[in-house]
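**Q** Some structures are shown below for you to check.
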Structure I
Amino acid sequence: MPSIREQAPAQRRKARITRSFDLASDSYDEANGDFFNPVGDRLVELAGLRPGDRVLDLGCGRGAVLFPALAAVGPDGYVAGVDLSPAMVHRTAHQAADARLRNVSVRVDDAEDLGFPDQSFEAVLSSLTLMLTPDPDAALAQAHRVLVPGGRFGLTLFGPDVQPEWRQAARVLHGYAEDGPLGFNTLADGPEAALAAAGFGGVRTVEEVVTVQYADLDAWWRSVRSDGNRDLLESIPPDRLDEARRAAYEVVRPLAAAGDLTRRTAVRYITAHRP
């Protein structure tokens, strides 16, 4: 079997995504739920889900969209979640089972090549996922395919920087890593154009700022180790990881010194429909 470095770029990227979120799965929700869960709630709200809807969550992670979508569609609806990460799927499926939720399923699947029949869902949602996949245009085409005519699509993306210190801290960590960052694919010519090319209409965008308060710098570091940056941290030589962490701390330390270690992140909520 070829090493990850020898695989084709798209497959290597997917392998890195899978590895990163597998490693982060055990602490993902605990360390970052204060950010991802409100974003998921808001996306579900803007998508206008109705009781009885069948919903697909692309990149379901630990359920930030999946569980509020399930509450919105009620006992007569159904929600399916898919993710590349088997560990994420395992933990989220167990959470659903522990809550005795009957009308939900979670499985490993690829947003670019979904294993669902045409016109299976009234809504497809994806929060902070399509910016990572190697071919977001393929994922949008798949979302369009599995939607019924008139079905609704919603996604979230990061907006422009509100506080450059956080992005600069990430760049510092990149400088220590032996592998480059995953980075974000901003959907080629922009999400609106990509949605139109995939056949969607009625595109609407809402941009809002989501805030997260960290107790201290170590709490921020735990969040970095528990999200998509985990792959980046794993590629930093172990004997330099503490040095990298201290260097990143120096970038954001002025925020802590000012007594306001709050991260403000612009999020774009984009909704559309299949005509």
Structure II
Amino acid sequence: MTKISILGCGWLGFPLAKKLIEKGNSINGSTTSENKLAILKDSGINPFLVALESESISESVNSFLSESEILIIDIPPKLRAVDPNAKKKVFVEKIKNLIPFIEKSSVEKVLFVSSTSVYSDENDFINEETIPNPETESGKQLFLAENILLENKNFQTTILRFGGLIGEDRHPVKHLSGKENLENPDAPVNLIHQNDCIGIIEEIINQSKWNEVFNAVAPFHPTREEYYTQKAKEQNLILPKFSSEKSNIKKVISSEKIEQFLDYKFGLADY
């Protein structure tokens, strides 16, 4: 049995925790909502109220990390409300505040959930050898946080860069339905289903693949217009309308490393 702490039991962290418990692991899970503590406990997760801020961190973080061998960091940057001209790196500071607590804990391995937003839209084909060049503030801070963790020699870190997240209760087509003049009709989609997110994390842990960087996107890249039109039809939604006059990005993100290095098979039926 492995003791694992999951910082952020949200859309991905919560079902991940339940799956890891099924496999015989002991899980500490954090939330920022007192109302969710009982839900975590009822699912067999050891619940902790942990608030990670840019200038402070909850004292409970010590207990949350106690006796854990692995820490999974799955907290979104949430930078949309941040002034784009602000120089203060809010998310980066949160990670910096967390590191001293990791260093003095029993944690030996860290898995950091990042995003393919660390890559520029100028690239045609992207793999782990592609040099990140983020364009969004979220992508910039995620990349800085990645490097801070990777450079720390007190623990081993693996970076997992997910593409667009989808699942039964989460799909971009719901936001695109009925919209017109959408950009990039011929751009390939780079998506990953919640089930594959969990499956890949399980394999990284099971195979002890640390000090690595992985891009996690399903090897399924129809165009945006093809894919979202089909999904709108399947869900009886108003079809989105794309403009061929709008710019087209040809970015395709490869997950060959995951398929070969982890011998992982994506569940393409979910897409």
Structure III
Amino acid sequence: MVTAMNASIEIGHLVQPYSFEMFQDLRPFLEEYWVTSFLIVLIYLLLIIVGQNYMKARKGFNLQRPLTLWSFGLAVFSILGTVRMWSYMGTLLLRGGLKPTVCFTTYVDDAIVKFWSCVFLLSKIIELGDTVFIILRKRPLIFVHWYHHSTVLVFTSFGYKNKVASGGWFMTMNFGVHSIMYTYYALKAAKVRCPSMLPMLITSLQILQMVMGTIFGILSYIWRQEKGCHTTMEQFFWSFVLYASYFILFAHFFRQTYIRPKVKAKTKSQ
């Protein structure tokens, strides 16, 4: 089997970075101020309370065009991230096996990964804007929405600072799910008719992401004793806690949204 170092070198030759992916590295800055993510989340939660109180006695805004453009922009960004990261991680997986991608951090210093992990982290701040549209349009703000947005930002900042190796898969899978999700949001906002099964597919992919993330975390913990494996008990604990909570919440949402209504409809028909 190819070693982690050799695999990373080979990928560097096979997947060349574009010029825009060679920009000045923001990692030192983002690592130093990663705890700012907690402050951002606190402000986010406070603004939710303020926003809901503000809209309580007001009629919801339409915001069809801004929402369409917002979702379209995030869809394009997610699709680009999906293409780049899946091509990179897929090549690394085929060349070096699974272990280098979930245990060793050699590939994290590749220009492509450095660029997309940086913009991925920053995008988690931008995605908090999803909640603004929900509040201003007076749509139901469910727990899983703001909990997921909040904790993903903090966890992404934590993983970025500590160079969590399995975070490469977290980013890659998240890009993939979001490319479909935001495309659906954009089409829905533009009032384009979509397949009725698409929302269920998106939630299913989110649940699958949590399952795969948990598996990658467990593998990194199993391999942690091997030389060069960059995994700590702290990283394993928090990743497991968050993935488990995400799985429970999204599974509950899936049941409440897609299974229970069908059961009730079937019961009434009988």
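Please treat every number below as a calculation from the coordinates, not as lab data. In this text, all values refer to a predicted model and were calculated from it rather than measured experimentally. Cβ atoms are built from the backbone, for glycine too; each structure is taken alone.
**Q** Match the computed value 4.0 of distance in nm of label points 7 Å out along Cα→Cβ at positions 26 and 122 to one of the structures I, II, III, and report its label. All intermediate terms of the calculation are to be shown ahead of the outcome.
**A** Values: I: 4.0; II: 5.1; III: 0.3.
Comparing all candidates, it corresponds to I.
**Q** If Cα extents along the principal axes in Å, for residues 34-153 alone computes to 34, 30, 26, which of I, II, III did it come from?
**A** The correct label is I.
**Q** If we compute volume of the Cα convex hull per residue in Å³ for structures I, II, III, which one ends up with the highest value? Mind dumping the intermediate values first?
**A** Working: I: 129; II: 141; III: 157.
When volume of the Cα convex hull per residue in Å³ is computed for each of I, II, III, structure III gives the biggest number.
**Q** Given a value of -13500 for helix-only ellipticity at 222 nm (-39500 (n - 2.57) for each DSSP H run of 4 or more, over all residues; to 500), point me to the structure among I, II, III it was derived from.
**A** Label of the source structure: I.
**Q** The value 17 for relative contact order in percent (Cα under 8 Å, 6 or more apart) was derived from one model only; which of I, II, III is it?
**A** II
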